[in-house]
Structure P
Amino acid sequence: MKILIVEDEHKIATSIKKGFEQESWIVDVAFDGEDGFDLASSEEYDLIILDLMLPKMDGFTISKNLRHLNIHTPILILTAKGEIDDRVMGLNSGADDYLIKPFAFEELVARVRAITRRPKEVKNEIILIRNLEINTKTQIVKFNKEQVNLSKKEYQLLEYMMKNSGKVVSKNDIISHVWDYESNILPNTVEVFIKYLRNKLGKEMIKTIRGFGYRIN
């Protein structure tokens, strides 16, 4: 899962980012509204964590502008503004949920999971392709019914590819979805991680489509 945090309080943003990364989520951070809007409108995310009181562009405006552009990425507003009018205004601007500071990190994680499940309720937590199985909740991977130990990045890459089973995903697609925006990743880095997965899962699981990318099916 790839998440964008738009929060001008560096300590809060950094803390959330570290916590989410412990969940094996990919996280980008923007510290002002303009940078947040630019990322939210140009990159693909599974969720946006959005503060309201931001420099350069406030959260209400970001949410409204994204919806105006037909960008329907789920938005969770995270703010100290807890009055009823503020909540209503935030939800009316296009947000999906509202959490007031201070908050328990466990509740934030639970809300993130709940929001990101909503459009995918018909999908199971288990993804099974031939003899390869992953549980997206527990992040347990099994190959030929035997558990396989993967690094965090190997798991993130495998989950992305399995969620796009049957599709050819390019190296740029993989970099965009599996590494955060600030990572300085070269295309041959993708090749290295594909090799790692093949060594653990067998060469036949991941097909190379020359000139285009990779496919699992």
Structure Q
Amino acid sequence: MEFISYHSGSSGNLCQLKGDSGNILIDPGVTIKKIKKALNFQLSSISAALAGHEHRDHCKGVHDIAKAGIDCYMIAETAQALKFDGHRLHIIEPLKQFEVAGFSVLPFPIQHDAKGVGFLIQDGDEKLVYVSDSYYCRYLFQGLTIIAIECNYSQKTLAPDLNQVRLQRLYKSHFSLENVLKFLKANDLSKVREIHLLHLSRDNADPELFRTEVMKATGKPTYV
């Protein structure tokens, strides 16, 4: 299983997961033009797309990729917010496992200011957990091989002019470096071979500091 992050952040997200039986997109939150470019114009290689929640930076491209013949999986609240329907829509439910493109997918609730889900995805012995736009994760996971997790800000790197409204939204909707380290410490990392830090804030993050701190805490290769 191979995880690739093409775009990450409030301006748009796009990830791909490649497996033995198929390829899927996760959070197609950029334009179809950017999606095609990221995939080297091989959109037909994609079997399905998963959208975690309704914010445009995570689902901007779903209507266009559905028109291109790609099935899109999301919770009912996300579909309703996007006014998305048709035969390419597949409604999923939190904590109800489903199969797509050879992957076994378990959506689980995230803690954000919009209702959404993260994903635990398995392909044979490989297991990925994907958590973005959540200020913590209440679940523990066994046997993970890839971790893809938001690391939006740190108390050490907050912009000095950040107003209280934005600060409170950060605290109640996005993962901090401090909470990422707690999450990693609480989970089984014995089989983890790589960690991907996602959705870093443009103004409140230090990519190299975050990567270094996570590598130092886990001893695992870490990518930003």
If you rank structures P, Q by Cα Rg over 2.2 N^0.38 Å, which sits at the top with the largest value?
P
Out of P, Q, choose the structure whose coordinates give helix-only ellipticity at 222 nm (-39500 (n - 2.57) for each DSSP H run of 4 or more, over all residues; to 500) equal to -12500 when calculated.
P
Structure responsible for 0.75, with FRET efficiency 1/(1 + (r/R0)^6) of positions 169 and 193 (r between Cβ atoms, R0 = 41 Å, to 0.05) calculated and labels P, Q on offer
Q
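Here, each number is a calculation from the coordinates, and none is a lab measurement. Fair warning: this is a prediction, and the values are worked out from it, not measured in the lab. Cβ atoms are built from the backbone, for glycine too; each structure is taken alone.
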